[in-house]
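Colleague: Input: structures, listed below.
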Structure P
Amino acid sequence: MALMVGAVRESFLRIFVGFNSLRWFPWLVRSVIGAVVFYSAWKALYAPPVQSSRITAFLIGAEFTFRWGIAAIGFLSMVLMWLFELPRHTREDAVVSGCGLASIAFVATVLSRSFFGTRFTFFTQYLPDVGYFVAAWVWIKTFLHPAEEFGLKELGLDAEQVAQELRRYGEAARRILRK
């Protein structure tokens, strides 16, 4: 779960790297995450599962928090990418979308069980697995294509600038080793 959260965070930050200079963007992201954590904490503390111990309730609440958070970030990124017409089908978008789809499938299963009881168990018991298969399909489809060329030219560096940086790093390493 920690790796999934880290991958979604890193991909989200890469997609919206230029938006951090906008005042409202960091607040929007923090608000979404805060709302999910607040709701999950409320759900775990004031409406825990009836037939479980405290540790089980905590684990279910943590899973609930992670899944809702990833689903919310996936939905937020989808809306913002559509709104600002950012490029789709990038590797970062695939990571966020795939994790978001898998989390939405899990959340849909939990919500169906909460709202309808065991009425639709035949369908909802397979929903998280289908969500993971769809996420894997998105990842495979995107990662099968070679990445666009990314090198010194795209970073705006030429060979001389790279050599200068390497010399600077070498001098800094020598100074550190002397001390």
Structure Q
Amino acid sequence: MNNSTLDFIKQIIDKQMEMPEGRVWAYNGNNNIPTDGQLFIVLQFMSKTPYSNNVEYVPSDTGLKEIQTMNVAEDILISCISKNTDARDRCHEVYMALNSTFSQYIQETNHLHISSIGEVLDASFLEATAHLNRFDIHCKVLRGYDRINPIDYYDKFPNTNKFEPNWYIE
């Protein structure tokens, strides 16, 4: 199962902050902004920066396996938003959730590391027309991806283009 990093963060925040269902989602996930004044949280990828990309070949009983691995630093924006003061009053709970024992379990199980400290910025002025309180949390996630594919030896690849030299010289 290849879940998105945002899926893991959502799972952690939902459980640790005891968020009601449907109050944490990914940006551009086709969700409607709640009409009540209560806290909701939006998760968004800001960037993904690969810092290693490797391939190695390992013999197996059935032939050769190609093992591709890539390590990526993912910048995540976690926006706590509310019409009341919940966003301001509870934004620190996000980092507490990311540093919880449950979070450590999710991280170890899924080969990722979520930073447990970072900036919290008051971005309320961006939502001035809606009078929303918005606090943005920047979070760095280090994540490893891998893929294992069986590959054929060089003599098993189909050769559809044959080179025929023209030795006829005039």
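Only the coordinates and a few stated rules stand behind these numbers; no lab work does. In this text, all values refer to a predicted model and were calculated from it rather than measured experimentally. Cβ atoms are built from the backbone, for glycine too; each structure is taken alone.
Colleague: To which of P, Q does the computed value 24 (relative contact order in percent (Cα under 8 Å, 6 or more apart)) belong?
Modeller: Details: P: 20; Q: 24.
Corresponding structure: Q.
Colleague: Of the structures labelled P, Q, one was used to calculate log10 I(q)/I(0) by the Debye sum over Cα atoms at q = 0.09, 0.14, 0.16 Å⁻¹, giving -0.45, -0.79, -0.95. Name it.
Modeller: Answer by label: Q.
Colleague: Among the shown structures P, Q, from which was the value -5500 of helix-only ellipticity at 222 nm (-39500 (n - 2.57) for each DSSP H run of 4 or more, over all residues; to 500) calculated?
Modeller: Q
Colleague: Once FRET efficiency 1/(1 + (r/R0)^6) of positions 12 and 36 (r between Cβ atoms, R0 = 25 Å, to 0.05) is calculated for every structure in P, Q, which label goes with the largest value?
Modeller: Numbers: P: 0.95; Q: 0.60.
Evaluating FRET efficiency 1/(1 + (r/R0)^6) of positions 12 and 36 (r between Cβ atoms, R0 = 25 Å, to 0.05) on every structure, the highest lands on P.
Colleague: Identify the structure, out of P, Q, from whose coordinates mean count of other Cβ atoms within 10 Å over residues 84-91 was calculated to give 17.2.
Modeller: Matching structure: Q.
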